[in-house]
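> In what follows, structures are represented as structure tokens.
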Structure I
């Protein structure tokens, strides 16, 4: 789905964990345990005791019109999957299936937090002025000689059992001025860890989060 005025750059899932083992992340492990779709091509890999990474091309994912990469990284306290979006919201993300296979295979790990995230860009010729006029109340801080000249905004609100954080800042994206939009839907377990079934249930709720995000972006940027 293309949202007018916005470029959706990436989708990611971040799962915090205790005593993750980065060395386990390697192409053989992912292939043998059928965590990554068989047809996807490995393009880069790093394996060390404190950080491991495997990057796969989306061109061979079997999904129409998909380009870019999925990057899987593991650190001692974090698992992350980052997926290219190519400018739009998708009705399916390959990384969702990958992450569920990963945590099912390593269900003994203590998973302690979940973030479902998007990064986006909104083109705007004068982003600081736009942010100031949109979010800062009129006053001398906007008009005198020492007026505010740069603005960053961070918003937080509750969406059922998640907290949504939206951060807005000025940026140049491919030499085009505009506003960076970082979105994080954060989930915390009621106990010290997530049960695997509960974690997968929360991951499967991503369409509700995406629907809410689209509505929020329209409201924040267009007043709809």
Structure II
């Protein structure tokens, strides 16, 4: 026969676990709501306010989940938020102050990585049977900052390894994943693989046709 005291303790533990799970789920729901708003701001106005709101959303989520132990852990987010706020007001901040330019490509790394993904999408459409111009136009339609000719130039530079190593590596990694990654035990066609990556392109470019 089960010990009543032991049974009571088990019930209490189960209740605590359920409350904790509910707390985490509620925190995640709030975070997703806030991050979607931040995403919309980031895409519809200048990026800084949206990026700042996203940092606040991460901070709030961390505090909700970790509680008192989050004190101090969120310092990097606080400092980044402050740096973005300073930049918006024209105030210099060490976090946003660039180091001395040391030469080489001036391609911004994040934009370059995203353009590398777009270049892979072009390659996958060519794999699927589109000619290069059709593939470039299809992908460039999701990038307001580049037309298909500029995307072609960028992709050519990657293929000739005239971009920073991080960008060339990103292209190679995404290409391998795009061509060979498994899809839940299904066998996607080449055009499906290209379309899926083009959906990624649509999502990652600021001020493009981005939706969550």
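> Out of I, II, choose the structure whose coordinates give distance in nm of label points 7 Å out along Cα→Cβ at positions 24 and 128 equal to 4.8 when calculated.
Source structure for this number: I.
> Still on this structure, I have one more. Computing Cα extents along the principal axes in Å, for residues 80-119 alone gives 36, 24, 14 for which of I, II?
Numbers: I: 36, 17, 13; II: 36, 24, 14.
So the calculation was done on II.
> Also: Work out which structure the value 0.65 belongs to, where FRET efficiency 1/(1 + (r/R0)^6) of positions 72 and 104 (r between Cβ atoms, R0 = 41 Å, to 0.05) was derived from one of I, II.
Working: I: 1.00; II: 0.65.
The read-out comes from structure II.
> Of structures I, II, which gives 19.0 when mean count of other Cβ atoms within 10 Å over residues 48-55 is computed from the coordinates? Write down the numbers at each step before the final one.
Values: I: 14.9; II: 19.0.
Derived from the structure labelled II.
> Something else about it: To which of I, II does the computed value 3.7 (distance in nm of label points 7 Å out along Cα→Cβ at positions 136 and 160) belong?
Going label by label, the one that fits is I.
> A value of -7000 was computed for helix-only ellipticity at 222 nm (-39500 (n - 2.57) for each DSSP H run of 4 or more, over all residues; to 500); which of I, II is the source structure?
Answer by label: I.
> Taking volume of the Cα convex hull per residue in Å³ from the coordinates of each of I, II, which one would give 150?
I
> Given 0.35 as the derived value for FRET efficiency 1/(1 + (r/R0)^6) of positions 32 and 96 (r between Cβ atoms, R0 = 25 Å, to 0.05), which of the supplied structures I, II does it correspond to?
It must be structure II, since only it matches.
> Between structures I, II, where is distance in nm of label points 7 Å out along Cα→Cβ at positions 184 and 200 highest?
Top value of distance in nm of label points 7 Å out along Cα→Cβ at positions 184 and 200, among I, II, belongs to structure I.
> For structures I, II, calculate FRET efficiency 1/(1 + (r/R0)^6) of positions 112 and 168 (r between Cβ atoms, R0 = 25 Å, to 0.05) and state which one comes out highest.
On the way: I: 0.35; II: 1.00.
Structure II comes out on top.
Each reported figure results from applying straightforward, stated rules to the coordinates on display, with no laboratory input. Computed from a predicted model, the values in this text were never measured in an experiment. Cβ atoms are built from the backbone, for glycine too; each structure is taken alone.
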